[in-house]
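Down below are the structures I want you to see.
None of the figures in this text is laboratory data; all of them are computed from the coordinates on show. Not measured: the values here are computed from a predicted model. Cβ atoms are built from the backbone, for glycine too; each structure is taken alone.
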Structure I
Amino acid sequence: MITSGTIRKMQTELQDTVQYYLVFKDDFVHVNQLLDHDISIKHVANECLNCGLDKKIWRQGYCYDCFSSIPQAGEWIMNPELSRAHLGEEDRDLEYEKRVQLKPHIVYLANSSNVKVGVTRETQVPTRWIDQGAHEAVAIVEAPNRYLAGITEVALKEKVADKTNWRKMLTNSIEDVDLLRFRESIIDLIPQEAQQYIVDPKAETHINFPVLQYPEKVTSVNLSKTPQHAGKLKGIKGQYLIFEDGKVMNVRSHEGYVVELKVD
């Protein structure tokens with residue numbers, strides 16, 4: 001099989017084992033079906049996910065000009081506590097910011113390598129947890145806007161990390177933690193203005209990833225430095241492809257890359 005297209009993060013379905021799909025403009029690939037096959041991924045061009053031009057990708061699939069100007073790349077995306085739409089204050093495009101920021105957001109605990117705290121829109125559960133490679137997750141707060149979720153996350157970071165150790169996640173070096181009990185230990189840190197939005201989940205969400213073989217050590221594939229990578233696919237976790245030789249490719253960090261995909 002040979003196909004080509006512009007990389008966007010893999011679409012996912014939560015089933016007994018997570019199902020992954022690479023969706024191109026004129027084709028899609030059910031990535032689970034490529035497990036135990038030799039595949040080759042070749043970088044042939046760029047396509048900014050906003051302007052569509054063949055320009056160097058800066059971040060998040062966007063060229064520098066787009067990343068610096070479009071609301072989809074505003075600083076509040078990575079730092080929810082900077083959201084200001086609830087005050088009617090514009091960052092780059094107030095109407096867009098209202099559509100995104102003034103929706104229910106979940107503050108959660110997830111365990112992908114260690115316990116971490118995060119924020120996502122309610123509509124992105126459990127997608128966000130899958131994308132982070134979390135094998136279990138639980139909600140803490142369901143806030144009515146991104147700002148309240150953001151300040152809650154900041155408060156909880158006093159005791160909880162907000163980053164995933166991707167190397168441990170991909171080698172399956174996971175701490176065994178009771179998330180419901182851990183959740184109870186940090187409830188008192190939640191800011192007063194968000195206390196009324198605390199949720200009481202009865203169980204954790206458990207996620208199983210399609211991995212045939214975890215590597216002992218991992219090395220990143222970077223198509224901007226080495227335009228082609230080939231190897232036997234042994235697993236998919238988070239937004240990573242895991243190869244037999246311990247090489248791993250972060251699909252999310254290659255958004256906007258136009259690639260040719262070959263499968264033997």
Structure II
Amino acid sequence: MSDEGLVRLRLDVSYDGTDFSGWAEQPGRRTVQGELQAALARVLRLSEARLTVAGRTDAGVHARGQVAHLDVEEGLWAAEGERLLRRLAGVLPPDVRVRAVRPAPEGFDARFSPLFRRYVYRVSDAPGGVEPLRRRDVLWHRRELDPDRMNAAAARLVGEHDFAAFCRRREGATTIRELLRLEWIREGEHLYAGTVQADAFCHNMVRALVGALLAVGDGRRGPDWPREVLFAGVRDSAVHVVPPHGLSLEEIRYPPDAELAERARSTRRVRTLPGT
């Protein structure tokens with residue numbers, strides 16, 4: 001709650017990214033942010049509703065655990081709060097849902113307060129291809145995969161590094177990230193799920209990491225190769241950025257309420273590696 005008579009709302013959001021041009025609002029394109037802001041403005045009778053999001057997903061990427069925030073007048077929340085969720089369900093298209101909406105704690109910032117973001121990439125090496133009902137969220141890999149090889153390579157990448165070799169650079173943005181978890185499990189016959197968890201991600205980082213690990217898993221590269229690419233520090237044309245549809249944002253984790261503001265301040269700092 002601020003001293004300006006506003007209340008910050010936390011929205012927990014899920015969506016099927018297939019028919020969206022990503023999260024971020026773009027003129028003339030259908031986006032998750034655009035659909036949500038239009039629905040909120042309509043339901044709350046606002047001229048404009050501006051959302052701040054935890055992580056901007058690319059075109060075709062899905063989400064089960066996306067988080068955003070919106071600042072509204074206290075009186076508006078008091079009048080609409082209990083029925084807002086159901087009213088949003090009535091106006092939103094079926095490929096995007098607001099699963100929960102509630103006042104956020106003091107200091108909460110959807111973008112800067114998270115401890116980590118967790119993504120999962122799903123891939124199948126079934127000889128006959130992906131089951132039709134999973135075609136929108138599972139990648140078909142034509143070569144047989146060995147998850148043990150992928151995990152051996154993944155373990156060599158965990159930690160705080162400069163991931164420039166796996167990111168598309170953006171002017172003025174750092175590519176230093178702390179990769180907290182990178183591992184593969186078998187979810188079913190010929191179906192594998194790769195969990196990628198970090199404090200934050202740079203553009204294309206998850207899909208580039210997955211592409212490198214798939215090259216190890218099918219035997220085209222050795223388990224040391226992704227780490228060699230990492231420490232070379234430049235984009236490698238041999239790293240294939242996998243398609244977006246196998247990727248889903250599963251979770252955004254925040255610290256205890258008392259630590260939210262400090263976490264946001266810490267996240268805003270420009271990171272450097274020791275000795276640089």
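I have 24 for relative contact order in percent (Cα under 8 Å, 6 or more apart), calculated from one of the structures I, II. Which structure is it? Attributed to the structure labelled II. If helix-only ellipticity at 222 nm (-39500 (n - 2.57) for each DSSP H run of 4 or more, over all residues; to 500) comes out at -4000 when worked out from the coordinates, which of I, II was used? For helix-only ellipticity at 222 nm (-39500 (n - 2.57) for each DSSP H run of 4 or more, over all residues; to 500), the value -4000 is produced by structure I. Ranked by Rg/Rh (Cα atoms, Kirkwood Rh), for residues 160-215 alone, structures I, II are led by I, which has the greatest value.
Among candidates I, II, the computation of distance in nm of label points 7 Å out along Cα→Cβ at positions 48 and 208 that gave 4.4 used structure I.
To which of I, II does the computed value 0.25 (FRET efficiency 1/(1 + (r/R0)^6) of positions 128 and 176 (r between Cβ atoms, R0 = 35 Å, to 0.05)) belong? Here the read-out was taken from II.
Taking distance in nm of label points 7 Å out along Cα→Cβ at positions 88 and 248 as the criterion, the highest value among I, II goes to I. Ranked by distance in nm of label points 7 Å out along Cα→Cβ at positions 64 and 120, which of I, II sits at the highest value? Structure I gives the largest value of distance in nm of label points 7 Å out along Cα→Cβ at positions 64 and 120 among I, II.
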